[in-house]
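Engineer: What follows is a set of structures for review.
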Structure 1
Amino acid sequence: MNIFLIGYRCTGKTTVGRSLAKRLERFFFDTDLELVKEQGVNISDIVNQRGWAAFREIEKQVIQRACERDNQVVATGGGAVLDEDNVKRMKDSGVLVWLRAEINTIEKRIIEDNTTRDFRPSLTSKGSVEEIQETLLVRNPYYERAMDFWVDTDSMDIQAVCDTIIQKL
């Protein structure tokens, strides 16, 4: 059984995923990092050069490969749940944990993350708070439908989030 971490950018999927995988003695797989490694360019370049549809198709292939393996912790891209095939594959091969955070927490983490500009391209042409609000309004129902359970990451450190996930599993 795989453990898939889903949620908006900067909710802790990669950081928690690495720690959780280590604690559970599982392989860690980050779909965004794998995609960048395979393509040889960052996500912003893929989106700018080929568009969101091309990025989502590459992401779908990476998720499919992740689902063919077992006993790993997988950090997914924030929009992975927008594709029904991705959700079905992930559910067939594991448990989906929605890592949630408040808009202010997400904004603070995005500002503090030096890789955000290259690794996480803007999803709208709006300011950061407006973009987060708008995108969460669209995506939250997808996360809610896809998840097996959720964990709020606002006020917990990484170990506490991992403890909560392990307890709920």
Structure 2
Amino acid sequence: MTQNFDVRRLGPADVARLRELNAVFGEAFADAETFGAEPPSDNYLRDLLAKPHVIALVAVCEGAVVGGLTAYELDKFERARREIYIYDLAVAQAHRRRRIATGLIRAVQQIAAQRGAWVVFVQADYGDDPAIALYEKLGVREEVLHFDLPVGRA
């Protein structure tokens, strides 16, 4: 079944859409606490969405946010180039398997090309077979380990 959807990049005037996206993330990741318990202020989100290195894309279907991604542009030190890191990507359960995630990734690839980025990269968790299959279809798989390091206290 084909479904029409539009992908758009959010800007400072799109705080309500970003809040809709966070609700989609909370449900898709089964983590409503992280994505909804302590929402930032509208001013914080407007400032965040105004930053050129912060990318928030939403897929809208029939007026509702049904998926999206957040990504960050990273300037590199080893060469005069930049990379785009897809941090979160999700599509609401009822709208999966309709090429929405692929459309979102294609949109961030276009932004990366416009920004002169060298690569777009994303990570997936072991056991997240649908995400792994999608990313393998679109790119080259690398085996890496990811570590969360605690923040030192001042």
Structure 3
Amino acid sequence: MKVMVGGTFDPLHDGHKLLITRSFGLAGPGGTVIIGLTTDSFARQKSHPVRSYDIREKGLIHFIREQHFSARWQIEPLSDRFGSSIDADFDAIVVSEETLPAATQINRLRKEAGRRKVDIHQITCVLADDGHWISSTRIYRGEIDEHGRLKKPEPGKQSRS
């Protein structure tokens, strides 16, 4: 099976790792995972700083190799919300609750272009210790770490509830 997944992956947190792991699980040993990684110009639209494409790509490669997934894989630049997903030949897309609307729109655009719809596999967002989603924005704000553990406020600073 050929599976697509995309994101900025900065920092690469437990929610991203679940998304990628699910993609490889769906692809299976003979399959392929295409990972769309946002380009620097597209990532600049985020509300927080984002490290360079090269650094994010190295982090993804390190994680994938560390897991010893059996499917083939490749990383491609993602310069907009859809990348190659409208025209590419693939079977499934893996998304989070947060990115489900984009997958639905991809299938609508594929249908309009005369392409077959792809299966949408949605993972549940990983929760931090406080019961809220792990997100890159929360990590950059210093609320949690990449595993969703709450960060202790610095001495002399009060936390807002």
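Every number in this text was worked out from the coordinates using simple rules, so none of it is lab data. This structure is a prediction, so every number in the text was calculated from the model and none was measured. Cβ atoms are built from the backbone, for glycine too; each structure is taken alone.
Engineer: Work out which structure the value 1.4 belongs to, where distance in nm of label points 7 Å out along Cα→Cβ at positions 32 and 128 was derived from one of 1, 2, 3. Show your work: numbers first, answer last.
Structural biologist: Values: 1: 1.4; 2: 2.1; 3: 3.8.
Traced to structure 1.
Engineer: Ranked on relative contact order in percent (Cα under 8 Å, 6 or more apart), which label among 1, 2, 3 comes first with the largest value?
Structural biologist: Working: 1: 34; 2: 20; 3: 26.
Largest one: structure 1.
Engineer: Moving on to the next point. Assuming 26, 26, 22, 22, 4 is P(r) over Cα pairs in 10 Å bins from 0, in percent, for residues 104-143 alone as calculated from a single structure, say which of 1, 2, 3 it is.
Structural biologist: Values: 1: 28, 58, 14; 2: 26, 51, 21, 2; 3: 26, 26, 22, 22, 4.
This value belongs to structure 3.
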